[in-house]
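S.K.: Input: structures, listed below.
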Structure P
């Protein structure tokens, strides 16, 4: 009833993106692995696939806010396409998506980071954990705030549960967009309570 279409042009395509649009977007990819210079970094490395600008920004906003949940297939295909990134992702044993609140889930109908994390978990055969990191309350959307406001807004909204199953694990934390790093850093801070071996972050696009 709802066949897979190209995330860019809308034409029928079971891969989530047609060859023409894939070639166009591939030129925008950066496939970076960097160490972020946050004041208090609670994760070690940031893996990013695209810069958050132009067409990529439009696609991610459509994915996140305009009910185009099917676009996760396109993003995961790009993540796994690069040999360097693919080999890097195989070094983790646990994938955790950045959670959203129950209110936001009800409004949006899906967690955009969870969709990407589920697909990666299946394709890479890495365990997905969705019951360890929880968002306990709804907050103002981070995109509406400046850097300092984002730090305050995100503080103390996540909670660790079942932390014992994360001890000594190599965790890959998944989010869609990285701007100031406040959200993923706060999530990593909470996950550090479980004493994992390491925490890295994967995002589709970095500002």
Structure Q
């Protein structure tokens, strides 16, 4: 079955959040300089490229990166397009989402992300009412193609708090530009790094087999 890579690289060409630590790479050893191997070293924020925020990102004492539950990051997922011109996404702004039944994993395609190489000035954000509705339908993972679940100027990060308090988790900086709305199998495990506020992710979709 064909695998669809929806990850944005953690690399020097990927825009970082304004003021955050950008990705940089140096070389500790090079074969060309007489070394026995090529050996690299990187410095970066874990929020560069596709990643999962840990609840620790917004609240001291909440789960850190190594404590993210793997079960949330793999399984059936819906991709749903959102009108990029709206500010707050209400439940009726998700027309391709099934009207009934559980929605455990939802990936929002806004076309307002960093996949094209520049940092967006704005993007749609779920209203808190929509977050509550989705949690009521069993949501365990919300993925977005934007740099954050909350807006660029948000200081309270209300969507993050509401999602984490509801027992759900997130993916940010997905590349959904070539992905059609519909149901898929998602595999998007966070890298096992200890005690951080976020972890890099390699996110893959597989089209669901037709009955």
Structure R
């Protein structure tokens, strides 16, 4: 089976490294490629770069993972792939520790040294970066991104297409809505409603996330 990483930027290179670590324990993919319709180079980070249509034409068995770190782009690419019946990979770094009672959806990425506790549910196409700690009974929605060194307290509910920045802490039993952005280094002590950008310690909503973009 081949693995295609959709997007050849920095996140894509990191996912390539995870795939290599997975293969070093037990070979899962014969080849690891990039899919990128923008990059001009046809070779990058030691891997071939294919166009989307070229991936679809692959006669071998394959699966795909989305590398982009913008929730809106993760969502749109997920729908694009699903509309072409492309099978999704789930990419979990071998150093991650995941409770057997936790649930990880298709297309998810779990970064190195991350920890997911009991009865937590990570829905499809969500990315947890390096050293993320997810407590017990937590739900994280579709197409969301939890950045490195974030700690989420137990029984918290995080919505779809939400981005939590580097080194954030989230108190237990909170609700962070859909399409939210939590700024880097923030500490969340109260619920955040759908569609807000919040930051600070304690984190407070500062404006609506009307354009649904994190990286301006």
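The numbers here are math on the coordinates, done by the rules we state, and not lab data. Keep in mind it's a predicted model, so treat the numbers as computed, not measured. Cβ atoms are built from the backbone, for glycine too; each structure is taken alone.
S.K.: Could you figure out which one of P, Q, R the value 20, 19, 17 for Cα extents along the principal axes in Å, for residues 114-177 alone was computed from?
M.R.: Values: P: 37, 25, 18; Q: 35, 24, 14; R: 20, 19, 17.
Source structure: R.
S.K.: Could you figure out which one of P, Q, R the value 3.7 for distance in nm of label points 7 Å out along Cα→Cβ at positions 42 and 58 was computed from? Mind showing how you got there, number by number?
M.R.: Working: P: 3.7; Q: 2.6; R: 1.7.
This value belongs to structure P.
S.K.: Comparing relative contact order in percent (Cα under 8 Å, 6 or more apart) across P, Q, R, which is largest?
M.R.: Q
S.K.: Now for a different question. Of the structures labelled P, Q, R, one was used to calculate helix-only ellipticity at 222 nm (-39500 (n - 2.57) for each DSSP H run of 4 or more, over all residues; to 500), giving -10500. Name it.
M.R.: Working: P: -10500; Q: -2000; R: -5000.
Considering all the candidates, the number was obtained from P.
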